[in-house]
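**Q** The following blocks contain the structures, represented as structure tokens.
Since every read-out is calculated from the coordinates, none of them should be taken as a lab result. Note that the structure is a prediction, hence the values are computed from the model and not measured. Cβ atoms are built from the backbone, for glycine too; each structure is taken alone.
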Structure 1
């Protein structure tokens with residue numbers, strides 16, 4: 001359930017544009033999406049564009065499942081961590097009613113959590129609690145094949161030693177949101193989705209599903225691939241693994257209704273919207289760039305609210321420019337392609353003509369030796385399993401190893417493998433990204449390492465580098 005802030009946007013226009021897309025703009029959007037799907041092999045995408053505080057365009061493209069061959073605009077995709085802002089909104093509403101305070105400690109509501117007498121609800125929502133993330137990987141780890149309860153997640157991950165003292169660092173934690181969801185249910189006396197339906201979704205006309213139930217012939221299906229192997233339907237996680245950290249499925253146009261509510265300051269009190277969109281600071285005063293369930297960015301002095309999401313076989317992006325009354329929603333049904341992000345970057349200029357993207361972070365060359373070794377081993381059909389953690393060994397089963405070998409071996413040795421971006425902490429691991437460059441193509445390599453010079457690999461995923 002990933003979090004990924006898009007590169008900051010520059011050259012934003014001075015005023016909101018008229019909401020309707022012209023025929024030429026609609027044709028441009030269709031071309032952008034269809035070309036991106038064809039280039040990347042992404043099965044389908046559902047998009048929505050908001051201009052002038054109103055829905056300007058919504059359309060679905062491609063193959064949504066093996067049984068739904070004609071893309072339906074109202075089909076509910078799994079939005080995963082985009083759901084976090086709804087969990088945060090539920091706690092804000094309960095605070096409005098005087099039933100809790102975001103400055104309460106976790107121990108007041110959920111016993112037995114490490115540091116629960118020091119962690120506040122605000123720190124849960126802003127990823128500054130120190131609770132270890134239970135799902136940092138971009139694949140289904142072994143335990144996810146078995147159903148789980150929120151308490152089960154808490155017992156396994158929230159009772160470990162803290163990764164840091166509350167408020168000392170920022171580190172994404174799905175675990176913190178599971179705890180937050182449990183608190184919503186305890187204080188409200190309702191299941192989380194029932195509370196959200198009553199207070200947010202029905203008033204906005206949004207049809208939202210528990211994504212554990214949004215599975216079957218009527219719903220979009222998730223797809224994945226091992227390295228450059230064939231695209232295959234993926235097996236959903238067992239029931240309970242997403243919960244308050246990312247349990248929702250909805251259409252792009254329904255998610256846009258929430259974005260419009262944000263723009264127009266409806267359904268929540270205005271001060272709740274402001275609080276959610278205000279970046280939380282660490283104990284030392286450092287700005288985290290993250291509010292309550294949303295990232296907070298700026299481009300050319302303008303506010304940008306964003307969050308992405310990853311479920312098993314799905315990736316999504318949601319970007320809102322509240323002051324410019326514009327938003328872009330992109331939902332895709334594969335987790336093996338960055339097409340969701342590429343599409344969002346290309347559609348923002350349609351929502352806000354004149355926008356362009358700034359350059360990304362400089363590359364970092366750490367951990368290259370081990371990445372090169374494992375990449376070559378996978379090409380050769382060999383794998384030194386002592387280099388991998390238990391979960392990574394679980395991922396590299398017979399089928400995935402074969403797909404890595406058959407798809408990567410014909411490419412030969414890459415011209416170079418370089419680090420891109422900066423390392424970051426995630427779920428107790430160090431996340432590092434690399435790119436394998438060939439004369440005619442490039443591949444992305446996403447890795448998680450255990451901390452330390454001798455840390456084993458928790459994740460090693462290879463995908464095609466999407467056209468920018």
Structure 2
């Protein structure tokens with residue numbers, strides 16, 4: 001048994017019943033076999049053993065009182081996975097599916113994603129099993145304040161800088177930042193995704209979606225393709241999906257489908273993004289309500305069917321493991337030539353094998369959706385300087401970062417004998433920077 005396999009088996013044994021974390025471990029570690037073979041110093045220094053074990057795991061209860069006066073209790077998490085190249089950085093997810101295994105999977109992926117940006121940020125992730133859906137603003141504020149009352153003991157501008165993720169937008173960040181400032185008596189860049197009036201950055205809202213399209217645009221240029229005239233299917237209808245659609249449309253694509261957890265809409269004439277923004281960003285309604293404004297569009301229950309819609313480019317932007325082997329085969333049959341992950345690990349391992357077997361350009365989430373955390377790091381820089389860049393300045397920096405991520409992942413794949421495999425390339429490129437820094441720091 002190889003060193004990599006031994007580390008993987010030990011990590012899985014140590015963390016049972018965490019399938020998402022096991023999936024992420026397998027996907028990353030197996031791609032590092034040729035790197036470990038070339039660099040025996042990593043094995044000698046126990047780099048992988050240290051890499052798969054979080055530096056710190058924080059779990060805590062979050063008590064709050066709902067609008068009926070009832071006491072509710074949720075569970076909060078913050079996994080500070082690796083700080084070799086900078087302070088922990090990664091989002092907070094509020095969703096009933098959140099558990100330790102999911103947070104560990106997200107935090108582990110974040111190490112490599114953050115490394116790929118080229119910016120000095122380590123990997124972490126957090127959240128709670130609290131469900132913001134159907135809650136009043138007052139209930140969300142009470143939860144966020146209770147959550148931050150504990151979390152504030154473990155984070156800071158130069159220690160750990162959380163951001164938003166599923167269920168955490170500008171409203172939630174605002175409530176959390178207010179409570180942090182109140183308890184710690186500090187006005188600092190401790191959270192990113194803040195409002196523009198209190199230290200936020202322009203482009204942060206658009207960053208993950210825009211960055212996804214910037215990277216995919218660079219990738220498909222290598223096969224002589226572009227977004228102009230392409231038919232695009234995007235899952236989800238949250239922040240990432242909306243702004244991926246917006247940028248794809250700006251580049252001349254026809255985006256024909258979006259979804260939410262209940263179902264998906266198909267508008268063959270092209271999605272009206274103004275309507276989607278009104279429904280999702282302002283009124284917080286379901287995607288099926290799109291048909292009230294565009295009755296000729298189609299709505300179908302169940303989000304899985306979205307991948308049967310013929311398209312040139314598919315951008316899964318909803319949640320983990322949403323795109324399975326059957327869906328991947330449907331995309332191949334409909335002559336899709338590129339898939340880019342806007343969500344974290346939305347494609348199952350079986351789906352990824354289908355894409356590679358059919359030579360479809362496939363960009364994994366740790367590379368393709370790194371635009372959000374990259375712009376969060378740019379927000380941190382602006383906070384440190386007490387200064388703000390223009391939209392155009394931040395957008396240009398974001399585009400440069402995403403183009404470089406693609407190029408670095410592509411060249412790493414080629415160097416290690418896996419040309420065209422961006423999964424392997426992204427894992428290797430992200431790993432090398434972290435591993436070499438861990439070597440420099442000694443055994444800590």
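**Q** Compute percent of Cα pairs over 20 Å apart, for residues 188-323 alone for each of 1, 2 and report the one that scores greatest. Don't skip to the answer; put the middle values down first.
**A** Numbers: 1: 56; 2: 46.
Sorting by percent of Cα pairs over 20 Å apart, for residues 188-323 alone in descending order puts 1 first.
**Q** Let me ask another. Out of 1, 2, choose the structure whose coordinates give helix-only ellipticity at 222 nm (-39500 (n - 2.57) for each DSSP H run of 4 or more, over all residues; to 500) equal to -8000 when calculated.
**A** Computing helix-only ellipticity at 222 nm (-39500 (n - 2.57) for each DSSP H run of 4 or more, over all residues; to 500) on every structure in 1, 2 gives -8000 only for 1.
**Q** Work out distance in nm of label points 7 Å out along Cα→Cβ at positions 220 and 396 for each of structures 1, 2, then name the structure with the largest result.
**A** Going through 1, 2 one by one, distance in nm of label points 7 Å out along Cα→Cβ at positions 220 and 396 peaks for structure 1.
**Q** Of structures 1, 2, which gives 53, 31, 28 when Cα extents along the principal axes in Å, for residues 92-227 alone is computed from the coordinates? Could you put the intermediate results ahead of the total?
**A** Values: 1: 46, 41, 23; 2: 53, 31, 28.
The read-out was computed on structure 2.
**Q** Starting from the value 22: which structure in 1, 2 was relative contact order in percent (Cα under 8 Å, 6 or more apart) calculated from?
**A** Comparing all candidates, it corresponds to 1.
**Q** Consider the structures 1, 2: one of them gives 0.50 for FRET efficiency 1/(1 + (r/R0)^6) of positions 380 and 420 (r between Cβ atoms, R0 = 25 Å, to 0.05) as calculated from the coordinates. Say which.
**A** On the way: 1: 0.50; 2: 0.15.
The read-out was computed on structure 1.
**Q** Given a value of 0.50 for FRET efficiency 1/(1 + (r/R0)^6) of positions 124 and 204 (r between Cβ atoms, R0 = 25 Å, to 0.05), point me to the structure among 1, 2 it was derived from.
**A** Computing FRET efficiency 1/(1 + (r/R0)^6) of positions 124 and 204 (r between Cβ atoms, R0 = 25 Å, to 0.05) on every structure in 1, 2 gives 0.50 only for 1.
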